[in-house]
Each structure stands twice: as structure tokens, then as C-alpha cells.
Structure 1
């Protein structure tokens, strides 16, 4: 369904996987990758969103480290490389690439002018930061890592934000979840969904902690959210 295109950013050009819906112009969504690069899971996520009526694009955010990273969650060696990439990744530069992609998407003739962002894992953190640092129209984060350290930016959230949080996230804690929930409770733009008993990446189909029921619930909520706020 999709194709790879190139976008020129401030620091250089990078590739973007793009998937188109049957009917355009349509709302746009920038998909922020996990720590495995723009792999099959991310491409299939874009294809799924396109099937739901969105122009979905996923930029290669690791291009400064190594362009075209595509690894999986299936081997110890790939996990080791993924965490290396996570350690080398510049969050601020990543947000700049996300914002560049958002602007290109929003201005494209196939987009209706409304565009948001969704992210998973590392991308979940980036989706939160798109809500605090960009003019994205709506944002969704799935089990974002390190959100507790970002609550100082929470006051900047003025557009709709939805967070899917795994109660038993192995990369978070009950204390961090409580911190995030408390800090965002008074912001009427934020909706938090807690998935009881679920672990990190419960929506990654084929992953160790994939839960079909929780994934469907989160994904249905995401589609409804974007259809409401990007119409």
C-alpha cells in the first residue's frame, strides 16, 4: 500500500514511509517509530491507518545514526542494537524531524490540512513532546518511555492528547504512572487510558506482550480520537 519518499530537513534529507487512503484529501498522521526503526511493524501501522482513512507517514528518525535501520524484537542481538540506537538518539533532533514531517504532510495536496502524530515506545515519548513542542492538531502516545521526566512541559499542552499506558510496563513503574496521571489530571486536553495487567508494547502484534483485546481497544480509541479531532 505504501511507498518510501524523501524529505529535506534542516540538517539533511531522510526517508519517510507513506501510505495513502482510498479517498483524498484526508487527515494526516505522522507515525513515530519504536526503537527498531521503520520496520515492518511501523509500515503495517501506516497501512492500517491509511485503511482507516488517514494519510500516514513514518519518518526514519535514526537517519543521523544510520539510515534505513529495520530490525525486529525477535533476537537478543537486535534488542542490543535497538538499545544502542536508543542511547545514541537525540530526542530534540528527533522532534525537529517530526515537526518537519508534520509541516510537509499538512501542506501536501493529499492532506486536508489537519495533521496529528501517534507514537509507540520511544515514539510514545515523541508523541507526548509533539503535544508540548509543536502545533500538531492531535497526538496519541502508546506506552511512552520516560514520560515522568517530561511533566515540566505539561503546561504547554493545548491540543488534544491521548495516552495509552500499560499498568505493568516493564520500562516504567507504578510511581511514574502516578506522577504522569497526577500532573496531567487538571488538563482538559488530555485523556489517559490505563490498561490493567498489560505490559509494554501490548499493541505490537507478534510481540512478547501483545494482547489482542487491549490492542483492539486502544486502536479503536485512537482511530475515533483522530477522526474526531482531525476532521
Structure 2
């Protein structure tokens, strides 16, 4: 099967949308876990790989062409950030008015060049919206480095400075870019940053060997207690909610 039918930026963009729409429509007709479902996923995976290779080549061939940046956004959706793509962005798109569209991809990217690009967008973009998006996703990327489940953990010596930077980035979003963009069901950047800020301030407590922050609450019998009262014993905290 010939995966790529088009050889232009506009044509490849249109083909990607057509193939993606067909992919989602086909999945809705199959039951997850069945051979048919798996075959559809594998076919689209192969298309995405071929699309990313051809799309990147077209953008590299003419980075300033109409639609080139939009095609690059689609390429980043189809594949992970690479050093080649990072260099392309650094050379041609740091000042692009829609550069914020790639900040989420940079947050997820496993390579260190993603952090460098977020920092560059935050400092160099002439567009407040882009700077706000870069600040928010850079903060989120730092927070990810404290997680036990991340593939890019922060080395212990770097954690104090990273935690301070994360707090500063979120405070920057709140102070300078509170309404510059929205996330998740129209929640503004400022609102989301405020939600993240409390957790960011506790980052240094959330690692092995660190002293837990104080917690005061009432037990099931209504008796007031403090977490520090149990210092020296094994304590299991169960946080849950009912919505």
C-alpha cells in the first residue's frame, strides 16, 4: 500500500486529516482488544510514521512556505520531538504567532531539547500568549520531573532550584498571562496556574526521605490530630473524594 499520496504541504495536511478522521470512524465500529481494532491501530501507526518522515522533509525544504508551520504541528502530533525537529523550531519558529501550539508537545517530549525550546519561547517570543503557554507547560514539565512515574526524573541536587523555578513560572502566568489562553473546558491559564501552585510549593516534600508537610484534621470520631504526632511510626495516608 502506498501510504503517502500527496507531495505538497497542503496536500499532505489534507491527507493527514482525511486519514485521521477515517481512523477514528473505523475504531468506533470495532470493539477494543479485538483483532480488527488492533489492525486499524497498526495501519494508522504505519501511516503516521510515513507522514512524519515526509512532512518533516517538506517543512525542512521550505520552512517559510505557507502552511509549513501547521504541517510541523501535525508532524509533532504524529511523532516525538527529535533533535532535528528541535533545531528546525529554534531556527525558524520561535517568533511564530502560533508557536504556542507546540508547547504541549514539548511538555511530553522526552529529550532535553524540549526544555531548551520552552525556555526560549518563554523568553524570546514577541507574543504574550505564546510566552504564557511556554511558561505554563515549562512549569508542568518541571513538576513531571518530581513524579515517581516519569521517564525523565530530576536528579536530587537539581530539585531545590527546579521547585523554585516551577513556582516562579506559575506565578508569572498568574501575574502576567492570566487570560492569555485557556485549557480544559475553557479554564483560563491564570485559574489553572492557581490550581497547580499549591502543589508546586510542596514539590520538595514529595520525594523519598523528605519530611512530610504538616496535616491537621479530624479523625472519624471527631478528634483533632496532627500528622507530626505520629512521627517515628509508619503512617498510611488515604486521600479520596466523592463526586
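Looking just at distance in nm of label points 7 Å out along Cα→Cβ at positions 17 and 169, which of the labels 1, 2 belongs to the structure with the highest value?
2
Consider the structures 1, 2: one of them gives 67 for percent of Cα pairs over 21 Å apart as calculated from the coordinates. Say which. It was calculated from structure 2. Source structure of the calculated read-out (helix-only ellipticity at 222 nm (-39500 (n - 2.57) for each DSSP H run of 4 or more, over all residues; to 500), -11500) within 1, 2: 1.
If FRET efficiency 1/(1 + (r/R0)^6) of positions 73 and 209 (r between Cβ atoms, R0 = 25 Å, to 0.05) is computed to be 0.05, which of 1, 2 is the source? Computed on structure 2.
Comparing relative contact order in percent (Cα under 8 Å, 6 or more apart) across structures 1, 2, the highest value is found for 1.
Just so you know, all these numbers are worked out from the coordinates, no wet-lab data involved. No experiment lies behind these values; they were computed from the predicted model shown. Cβ atoms are built from the backbone, for glycine too; each structure is taken alone.
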